[in-house]
Structure I
């Protein structure tokens with residue numbers, strides 16, 4: 001797999017993870033609303049990403065791989 005193909009696949013994976021987090025949130029909202037609120041409050045459904053810019057996440061690693069390639 002070339003680096004371009006790897007980067008493309010990593011972006012696809014991030015999108016898939018995002019979709020799964022949204023699906024999980026919907027399931028919780030429908031079946032376990034109190035837990036859904038708790039999950040939202042703590043970012044439990046935000047998979048592969050973080051609002052804390054100091055966290056190392058899949059998203060920050062993918063971004064770093066793109067930056068490395070552009071340098």
Structure II
């Protein structure tokens with residue numbers, strides 16, 4: 001793992017350790033890809049076709065594009 005990737009991973013881990021609505025779920029062995037799950041509130045159209053607020057978990061994958 002490069003020094004830059006190690007620093008980025010440390011920054012992400014430090015950020016997500018604070019109370020927030022996101023958590024680090026997975027990091028690849030080379031720290032080039034990591035997955036963060038964000039807890040979000042959104043609007044959805046329910047079964048009765050009524051729009052209501054709902055809580056969802058959204059997975060986001062961050063990948064290093066530098067080679």
Test item: Rg and Dmax of the Cα atoms in Å calculated as 16.0, 53, pick one of I, II: II
Entry that produces 25 once relative contact order in percent (Cα under 8 Å, 6 or more apart) is calculated, selected from I, II: II
Structure responsible for -24000, with helix-only ellipticity at 222 nm (-39500 (n - 2.57) for each DSSP H run of 4 or more, over all residues; to 500) calculated and labels I, II on offer: I
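Values in this text are rule-based calculations from the coordinates and carry no lab data. Owing to the predicted nature of the structure, the values given are computational and were not obtained by experimental measurement.
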